[in-house]
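What follows is a set of structures to go through.
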Structure P
Amino acid sequence: MELRHLRHFLALAEERSFTRAAARELIVQSGLSSSVRALEKGVGAPLFVRGTRPVRLTAEGEALLPAARRTLDAADGALQAVRDVHGGLSGRLRVGAYQASRHLVPLASWLSGFVRAHPGLDIEVRQQPASEMIRMVAAGELDCALAAAPDQAATAALLDVVPLAAEPYVLACALDHPLAARDEVPLPLLDGERFVETHNRWTGRLLADAFFAEAGMTRRIVCEVSEWMMVSDLVAAGLGVAFVPESLGRDLLPLPDLPLRLLPLTDNTTSVRLERRVDLLLPRGQAVSTAARRFTEHVQREVRAARRAGG
């Protein structure tokens, strides 16, 4: 069994397309097919169901997939250990990220500084809901992720969690909404309100659903979107109100022609904390890559420096 055969198998399993997998591995499709057949011959079983679109794994292929990832990660780790002694970091760091204010999580700045320190390293950023990124880190599809975990305890049982930042959610409403005249909004006043919401895989949406359920309150979700700028535009247009992260206001309120008010929330008698945390999530133990470990150290230094600068 050769490592290149496993890499080609993994590419095809993840891309679900011979065309995309071949392009990813920089080989022709016939070469990819030959490599997969050689691996199937070596393991003595078919790994893909022939003639399906998208490409689908057999039961044997599903069984091989996690072991293939572990084997390739171990091989990459061994090679990287030698490179670390001989020179700087190289290869690829796969980072998961979701929409967060640059004031709260300056990811672009962190990545830029890290790459300047390690010019041989390439960065791949994937943006997914937090629940999907947690799965991808655990499965070895991402080296690390910056995310707000929906269930802190469950995530900590699965991955290493490095806390980075936290902020409260506030209420966004249009300037002509009746609540806009207030200095703060007691949460019971939101019973029966029309809400613009993110999709139900987003952490903020899950928190809001849990809050309303525990409080015994109702809301009408009039629109679901997957991007904060669209949430703010719809709220400003009067479609409904929304819970948004506090730091979002520092990004949005300076924009011209955006009639939006952000108000603190009070009187929360539930156990649900309307707070967004941003953590750096990593595989446990030896599964963490050298690049991810170094990036974590870099981010922690940046966070400490920012806190000292902020007083």
Structure Q
Amino acid sequence: MSAIVVEALTKRFADFAAVDGVSFEVPEGQLVALLGPNGAGKTTTLEMLEGFLSPTSGTARVLGVDPHRGDRRWRARIGLVLQSTSLDTDLTVRDTLAIFAGLYPDPRRIGEALDLVDLADDAGTKIGLLSGGQRRRVDVAIGIIGRPEVLFLDEPTTGLDPEARRRAWSAVENLTTTGTTVILTTHYIDEADHLADRLILLVGGRVLADTTPAGLRSQAGPSTIRYRPPDGLPGDDLPPSLAKYLNPDTHTLNVPAENPAGPLRDLLLWADGHHLDLTGVEIGQPSLEDAYLAAIGGPAEPKANPS
């Protein structure tokens, strides 16, 4: 059964189509990442699915209901983690969750929610004393306290340091074990790679690709040889087959190769001439970020219009 059904969904702001004929379905229990550059339509799509915006045309059904007409009973079945929230900094984590739990007919036990987001040890800490990563996990705990059947996560780890992001990832992964359907928007490609069962790539308000992380990688072209020459080694005498793939900013080689044997032989001969052991050289499929950039045609500049 599908938790979400979207058909030809369109949202216009004056003459600008932020979302333009988007269609997809999400089965129950799937974790889907919406990807795309700024202005692609990710947040606008989410806001229509959450019921905050009405579509200009097309339809959306979340748990069988038109989100813009969803009543309190329907809202109790979904969870939201918005890009930013404002919480009472003088309340403890436990008291904050207790307040939100009172809004739902069958909330999770507060201890269960704290365990899911790895905040049990911070239950008695005031919100104002938490780190940014801990605050974000409180947001997730609020989003799941009502036992949502569908959870919307809009940029849940933006601005967090790597350790805090990975702790937030663990919290989201814990949710998938409960059967919750999760829709995630993120600018972090590694986050989508780590968490998502499926990727929906939006560009210009339209679906460019609907695939898995492995499927997107397979569309990105040949295998890649990756190597970072030691610092201080200029690399200006690299063979022509390699030199054009040297990134001057990162001083890193990313050499696409249908048959890696030839470029690898050139790299070995060059390394031997410099007495290098090639520790760290990698041969493999393009990274998900490589595949993503290839699909959208490279980095896109942010737009001023809604996204």
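No value in this document is a laboratory result; all are computed from the given coordinates. Since we're looking at a predicted model, the values are computed, not measured. Cβ atoms are built from the backbone, for glycine too; each structure is taken alone.
Among the shown structures P, Q, from which was the value 1.12 of Cα Rg over 2.2 N^0.38 Å, for residues 39-158 alone calculated? Here the read-out was taken from Q. Among candidates P, Q, the computation of FRET efficiency 1/(1 + (r/R0)^6) of positions 7 and 127 (r between Cβ atoms, R0 = 35 Å, to 0.05) that gave 0.90 used structure P.
If percent of Cα pairs over 21 Å apart, for residues 23-110 alone comes out at 45 when worked out from the coordinates, which of P, Q was used? Computed on structure Q. Structures P, Q were shown, and helix-only ellipticity at 222 nm (-39500 (n - 2.57) for each DSSP H run of 4 or more, over all residues; to 500) at -14000 was computed from P.
Comparing mean count of other Cβ atoms within 10 Å over residues 199-206 across P, Q, which is largest?
Checked P, Q; max of mean count of other Cβ atoms within 10 Å over residues 199-206 sits with Q.
Looking across P, Q, the calculation of Cα Rg over 2.2 N^0.38 Å, for residues 95-246 alone that yields 1.19 traces back to P. Calculated for structures P, Q, volume of the Cα convex hull per residue in Å³, for residues 143-214 alone is largest in P.
When distance in nm of label points 7 Å out along Cα→Cβ at positions 55 and 71 is computed for each of P, Q, which one produces 1.6? The correct label is P.
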